[in-house]
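Multiple structures follow.
Where a number appears in this text, it was derived from the coordinates with a stated rule and is not lab data. The model shown is predicted, which means the values in this text are computed figures rather than measured ones. Cβ atoms are built from the backbone, for glycine too; each structure is taken alone.
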Structure 1
């Protein structure tokens, strides 16, 4: 076995057949990093070698740069066929290296995970997060119901001075957009219905079509969706921003109940304003149907209104108003709940604001289907 050695000023390089031994001598510190970088940046000594050994038997002084030096060489050689070993680390060096070396979980080789593994893993994480949020929402929902009834006993616990502001923001400011949207829906429904009714000579039944569909379904449903997009998202963003800026924690530390202070004024405002908005949109939707009827069919305004009077009764109106109260409660509760779940920074606020709108719309449509089934069963 042939041996060769090369004496350097700062370290020894010993060649033993296909093995290269590197012995640091100069203190391996940040101040001397440039000296050792000359070796890590030039691997000409490793040509024809199958193994590199770093021998620390001659090193006396070191700092955290020793860990950086070892890890950098280990990382570089990991993509080659050259083996790597560290020898003659005393107990103090070994402990120092173990403490400063990141433990498992810092770097992941994603190449070992297949597409299906990642896909199924994401499904599992999403499902787990869904059930966790569902449990928290049910807990929040139940607590809010209890506090709603407690208002009857202790009404002064609610911060009523915020109620007019939320009533205005959620109700008065929402009138233009809800009026316009439901008017257009009534107009479109009227035009589409008129095309079919003329085929059977039942032009006057356009009033029945518009009146029942608007009062029972379209007005409360569309109003709720619009309020969810306006007010529900605003509640989530407002409370979420307060959570990020630690205002919620400050309220807790001062002894305030956040539900009475922030949540209930918003919930009560939306629950009260929703029936009023639905009454307004009932009128706008019926008016839109009237415009479509008199412009496409051979009927008069008086004939339309007389038929509308015969077609709808108070049960049609009150079913829509009753659903709107439930929809208002769901919208405000989901918005406030999502705001309370915000963690971290602005990204989390945006995430939960979007989630609040999507969840609110899903619950609105789901409960609307439930109400339709119940009313149909009861003959209402």
Structure 2
């Protein structure tokens, strides 16, 4: 079974009239780790929870780890805080993270604060190495559990996104990139791109059908111009490697991406996860299809905001049914909550989605 068929067949693993797939990779670990799963699911795995909700399980495995050769990296954790220190011959850098209410770590301090920190950042990039660690998917034949699980092999973030997300920040970092720091930062990006390509080649050899780029693409920060300059070639290269090994590339989006969709399609990306209209994104499934062209698989349609009890129930039902009707008209659309089910999702609403889908499609 090809990667493309595996994605679509997993979405069609339920009895619903349209493909439907949830990303529970934030919601499930949060509640399982705190013992707050619903009583009837208390001992369930994520696959079992997904099945109880009428969908295949989207399982993300990270078959690699980061190593740093020649520098000293330490991580200190306290209650709700994490500090990472990089001790290099060119200086010491520190990053600070706080645990957010959604279960994600939010970065509150970036290692690079001024142009004087860039030589140390260069040393960190030069020291970075990846070691491949095959996960459980190494023991699964391709497509074996397509109706129960869809396993994605996670890649590192694109170097441009990674550098701004974790090392430079989207404020001062962009100023450095546009100013005196540009030559050094461009060298850093080129070096990290080569390391990503080598790792992608290794991961693409592992059993499985899907590669996931967890880049959290957001058109508020990534304009088409920036995409063309810093991301287009990276995605093209990764897609070519994936396709050479009969795998398909899924890119995770975390905000408005309408203007980027045709560019991702042009690069050979197969699926974009996280399609959503306002208030979360800027395109319904139908609007995203008009922008993307005919070949991209579009996954999403239901803004995660409507899963929260703070939003009106009628708004939620209308949003689900509108997205379901659009998905029913699109053979390459997978309905889902964009981009991941939030930890504070109203469980009653989550359980109600399959019935709402059926009602919407049966009504035409």
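If mean projected area of the Cα convex hull in nm² is calculated from each of 1, 2, which structure is the one that comes out at 33.0? Considering all the candidates, the number was obtained from 1.
For semi-axes √(5λ) of the Cα gyration tensor in Å, for residues 39-262 alone, the calculated result is 31, 21, 18, so let me know which of 1, 2 that is. Checking each candidate, the match is 2.
Please state which of the structures 1, 2 yields 12.8, 40 when Rg and Dmax of the Cα atoms in Å, for residues 247-326 alone is computed from it. That value comes from structure 2.
Could you figure out which one of 1, 2 the value -21500 for helix-only ellipticity at 222 nm (-39500 (n - 2.57) for each DSSP H run of 4 or more, over all residues; to 500) was computed from?
Only one of 1, 2 returns -21500 for helix-only ellipticity at 222 nm (-39500 (n - 2.57) for each DSSP H run of 4 or more, over all residues; to 500), namely 1.
If FRET efficiency 1/(1 + (r/R0)^6) of positions 295 and 311 (r between Cβ atoms, R0 = 25 Å, to 0.05) computes to 0.80, which of 1, 2 did it come from? Checking each candidate, the match is 1.
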